[in-house]
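What follows is a set of structures for review.
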Structure I
Amino acid sequence: MSQHSEEKLFNKGFISITIINFIVYLVYYLLMVIIAVIAQDTLHASLSQAGLASGIYIIGTLFARLFMGKTLELIGRKVVLRYGALFYLVTTIAYLHIPSIGVLYLVRLLNGFGYGTVSTATNAIVTAYIPKSKHGEGINYYGLSTSLAAAIGPFIGMILLNTTSFYMIILFSIILILLTTIACFIFPVKNIQLSAEHRASLSRWSVDSFIEKKVLFISFIAFLMGLSYSSVLSFLSSYAKVIDLVGASSFFFVVYALVITATRPLSGRIFDARGENAVMYPSYLFLTAGLLLLSITSASWMLLVSGGLIGLGYGTFMSNGQAICLKAVPNTHRIGIALSTYFIGLDLGLGVGPYILGELRELLSFQGLYLVASLIPIVCTVLYALFYRSKAETYETLDIDTLEEQ
């Protein structure tokens, strides 16, 4: 990679891996939003079983993130990206034959592993194409691919669900993943050259070789945010039927996408100029406001405004949490593990959320469910404030001790 390409954010490598990442996430979100409905309508599953069908995908993703964070650097990013994409393609094809809920669970688990492998690779690969002085801006533009996929995927999924069959939706997904797999084999990935010391540390079967401790806190916050957002991802289509706003619900994710597209570049620049707190606190408050509004929605405009607020909240958090990880881990050989740790937290929240909230739905109305979900970002705000306060006090103590020694 030339010095010029290192200084330029929108280089060919950055653009290419961002597009690949977009399609990988697009198919993930497209299937996530329809699986619960398909499980209920076609396989006659209960709401909690349907929630598990959505969530078990994330268990596969977690296994992939856990093992691929270190494997990525040990066997090479190129191998993980290419063969991960191939496995993602094969397991997507497997959706064509789902005779029972048990088979659906198995296919979802394996498909989740394929998705987790590819997305872990893309998240690490892109960092090599972002100048260090533009980490916040670069990750936010790259994160735009994930956030737009989180909006466009469900939008396409809900449109296709109402206009065509599950079989046609899977064929559409297979075509997208096939094109992505071809792109992954063409894309010239550059592997990280490990020193003997770094290779030895990654080869060990210790907690440090799988988990980056420096990003554990932000990963826990990501878990809570994912848990909160899963209420939208898994149950919005069912909720829309109850409140008779099915037509408007299709455009919920369009508004979400438009808001993210408009605000993402600005949030990245704010992150680089004023630090993470300037974007993280507003993200918690916007998600709370969006879910609160969703819980009392009775008209189309209210549903769409809540989509915009949720986009400002969850969409902003996703990429800036990733930027915090890059800031916390300066060692290149630990980036893959740090990002996999962060996404383990995020995906775990999205994975267990549908099942937990599905069980909670047995006791509460959908309005009550979204009210509970709106409280979670408030908890995040308090925990985040306490953590950074204690962190600041620790630094202050260290500074005083240093002065006394001098």
Structure II
Amino acid sequence: MSAAASATFAGGLKEFPLTEIFGQGDHGYDTFRIPALVYNNGVFLAFCEARKNSFRDWGEMELVLRRGVLEEKGVEWGDIQVIASIPNKRTMNPVPIVDKLNDSIVLVFNTFPPDVTETDLLKAGLYNQTLYVMKSLDNGVTWSEPKDITDMTLGSVEKPWAIYAPGPGHGIQLSSGRLLVPGNYAVKDPVEPGVWPQIKTAVMEFFDILHGSLVTSNVLYSDDGGCTWHVGGSLPAAMAPESDKIIQCNEAQAIELDDGLVCINSRTLGADAPRAQAYSTDGGLSFGKTRIIEELIEPGYTGGWMPSTKNFGGCQGSVLGFPAPDGVPNGLPKTWAIFSNPADRESRINLSVRLSMDHCKTWSSPWSLCPGPSAYSDLTYFETEGENGSAVKRFACLYECGTTDFPYEKIVFQMFTLESLLEGTKH
């Protein structure tokens, strides 16, 4: 894998070439998964999990980073650097936030015992993990030692969570300066005493690991630059369309729209609904009604009783806010949004992006970046100077994809312009 990748800033659809950032077997790792991407002061920071044993969600893992410096003709990528490796823990779900007020990068992530699976954690009903924060004051070159923030977050809730996961993907800083880390948690109902209830629960869990659990998207927040953290609002329970089944909201990202309005966009776990969405008017302390967004389909949304994917259904997606182009009429939103995920009802394929110009109420048709196998992604926004000195609005997407039927062969980096996005999504 080359440390350098160049692209010419030319016009046209998807004008920049794909760049492989992490690939299976690089540096002795088995697989790289769970991308997260931010841009700050001319530098892209591409994070992910480096999984040593397999592509699966358990085993030995470290968090790694590559820094990409934006230059006149492309991006110059540095080598892989390990930024978090904790003995007897697997490090997961990097959630980076650009803290403009303190000129730092804040990174929240969690850890678990290496061989304890998500199924084990859900069955146990009590979290067995540690949540950390670390910072960089030099745009990702060096990092502070990880600080344990578990007690002030997971340990502060009245009803213990069975499991918590931040992100995946980037967090955000609100205009107030508050840092938000979207994520999700599961609460497990206690099993009634007695042999029969235990047998019944074991049988039900065999067919549905989520039996007796409620999974909900939420946010954590910090008002002091990431030093202390608090549990914010959760998405209210929503019912699946045309059924009485509660939607399980899972991996989530958030954006800030006009006038401090915060929108959280969530994966759902069942086969009954596509993506879910809710809004907050108080900086993430609480959220209004959870709504199902029909046009944001995701793998596993078959309208049936069982997801067609070999997991809990759904797939992670990324949502990003950015300033609308100059000339938008008064009264219309000044913040637009872009969304990425595998735009397919059955399989993790067709990594696509969509555009919303009305505060995420409606979304465009998808513009495909990768028609083949593809999965998790993360978006970032940046600007360059055009020929006439005006700002050119650009985006980058860091996403998982493969060349056969396996969507986790590599993590790639793709840049594109707002003009290309508008052209690609107008059909």
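Here helix-only ellipticity at 222 nm (-39500 (n - 2.57) for each DSSP H run of 4 or more, over all residues; to 500) has been calculated and equals -2000, so which of I, II was it run on?
II
Where is mean count of other Cβ atoms within 10 Å over residues 113-120 largest, in which of I, II? Write down the numbers at each step before the final one.
Working: I: 27.6; II: 14.2.
Comparing I, II, the top value of mean count of other Cβ atoms within 10 Å over residues 113-120 belongs to I.
Here distance in nm of label points 7 Å out along Cα→Cβ at positions 273 and 345 was calculated and came to 1.8; which of the structures I, II was it taken from?
Source structure for this number: II.
From I, II, which structure was distance in nm of label points 7 Å out along Cα→Cβ at positions 249 and 369 = 2.5 calculated on?
Comparing all candidates, it corresponds to II.
Can you tell which of I, II yields 9.2 when mean projected area of the Cα convex hull in nm², for residues 25-176 alone is derived from it?
I
Suppose Rg/Rh (Cα atoms, Kirkwood Rh) works out to 0.95; of I, II, which structure was it derived from?
Details: I: 0.97; II: 0.95.
Matching structure: II.
Of structures I, II, which gives 4.5 when distance in nm of label points 7 Å out along Cα→Cβ at positions 41 and 137 is computed from the coordinates?
Going label by label, the one that fits is I.
Name the one structure among I, II that relative contact order in percent (Cα under 8 Å, 6 or more apart) of 26 was derived from.
Only structure I yields this read-out.
Each reported figure results from applying straightforward, stated rules to the coordinates on display, with no laboratory input. Predicted model only: the values in this text are computed from it and were never measured. Cβ atoms are built from the backbone, for glycine too; each structure is taken alone.
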